[in-house]
Structure P
Amino acid sequence: MVLHVDQLSLSRGDRPLIVGFDLHVQPGQLIHLRGANGCGKTSLLETLAGLRRADSGSIETHPDPLPQHWIGHRNALAVQLSALENLEFWCGLNGIDRARAKPALARVALPAAAQRRAVRTLSAGQKRRSAIARLLLESRPLWLLDEPLDGLDVDGLALMSALLSEHLCAGGAVVMTSHQPLPQALPVRFVELADWRATA
């Protein structure tokens, strides 16, 4: 087992969001969290990533700690830097060889010219590809992805599908949200957050 969540409860301010949430994630599994806007999908992912504290319950990873990649709904890119500079900076923060930045951007099909432009000048899809490239800098068993398909064109969606498939086939696991349908070829397990939604 990669991830075990037991009786997790979350709130936003004084408003309960999720009560008694359970989740077991095995290697090779893709978990698609679904639910209406405001039901707590992003809050749950942030909690799994260690960015937010739960009200109660437990989160266990195997091994502990478990290396993971987090890509939020926002791309977390410094807009004054280029895409390449962003990835090189990320490498420096995580002790990764900076030489991996260029191949990662090439793998997500970001043109060489776009790699060197300030992120603020890139299209939404190019910014998303730049963020997705972080997944390729270092192999980590667990990917936590909040709306990773946003802003991607048809080619970008095919690319993301291929990256997800490769990660799962290598024994990795994914927990993600998406308002867009996932390719049928992916082994998706749907989890409806309405089943754990707090009632007024």
Structure Q
Amino acid sequence: MDSANSTSFNYPLLFKKMAEVGEHQKISKGTEILREGQFVKVIPVVQKGLIKVYTRYEDRELLLYYIRPNESCIMSFSASINNEPSQVFAVTEEDTEALLLPVREVQSLVKDNPNGNRFFFQQYKARYAELLDTIHHVLFSKMDSRLYQHLRDKTKLKGENPLQMSHQQLANELGTVREVVSRVLKKLEGEGLVKQLGNGIQVFER
């Protein structure tokens, strides 16, 4: 059983309550649902699809983590609880269905429902581990290793290979520039680890 399904299985009454107080929405791919500096009014719980959370500095972006089915955005949760503006951006990576929970309802769930408290604590723990992993790769991994691992992870996450991604999209997610990605992809292709196609990138196992 994957983590997303097990989360829902562990908290059936909590997810039922979320469905009662939240607004179900279908959100098209590429929709920005949160901007840096924006005050958070609703917190998403993904039911289907994928949301990308990232930060931006000047003209550079860096992927922080993804929100998968039965997961929520802990950065939105933190900002809303502290009544602070968001420090991140969030955009749908693919067509997505989500429950949008009003902040006041989330505060009530955490305060009055032990499972609500556990659920968001688990979200904190999972996202913290992912952020540490991102920092580790940025600081200690060479770009060819980072790019190849990112492509492998993304094929598993999205369940598709070849990946429909541009060099610029990859550069944004890795916090670098397109020219670097293009150069490294050419190197990986020479090593037989990827194949660049007209509309995407095919990834091979080592």
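Upon calculation of relative contact order in percent (Cα under 8 Å, 6 or more apart) from the atomic coordinates, which of the structures P, Q produces 22?
For relative contact order in percent (Cα under 8 Å, 6 or more apart), the value 22 is produced by structure Q.
Starting from the value 18.9: which structure in P, Q was mean count of other Cβ atoms within 10 Å over residues 95-102 calculated from?
Q
Comparing structures P, Q by FRET efficiency 1/(1 + (r/R0)^6) of positions 39 and 151 (r between Cβ atoms, R0 = 35 Å, to 0.05), which one has the largest value?
Max of FRET efficiency 1/(1 + (r/R0)^6) of positions 39 and 151 (r between Cβ atoms, R0 = 35 Å, to 0.05): P.
Supply the structure label, taken from P, Q, corresponding to helix-only ellipticity at 222 nm (-39500 (n - 2.57) for each DSSP H run of 4 or more, over all residues; to 500) with the calculated value -8000.
For helix-only ellipticity at 222 nm (-39500 (n - 2.57) for each DSSP H run of 4 or more, over all residues; to 500), the value -8000 is produced by structure P.
State the single structure among P, Q that was used to calculate FRET efficiency 1/(1 + (r/R0)^6) of positions 127 and 183 (r between Cβ atoms, R0 = 30 Å, to 0.05), giving 0.85.
P
Only the coordinates and a few stated rules stand behind these numbers; no lab work does. Everything quoted here is computed from the prediction, not taken from an experiment. Cβ atoms are built from the backbone, for glycine too; each structure is taken alone.
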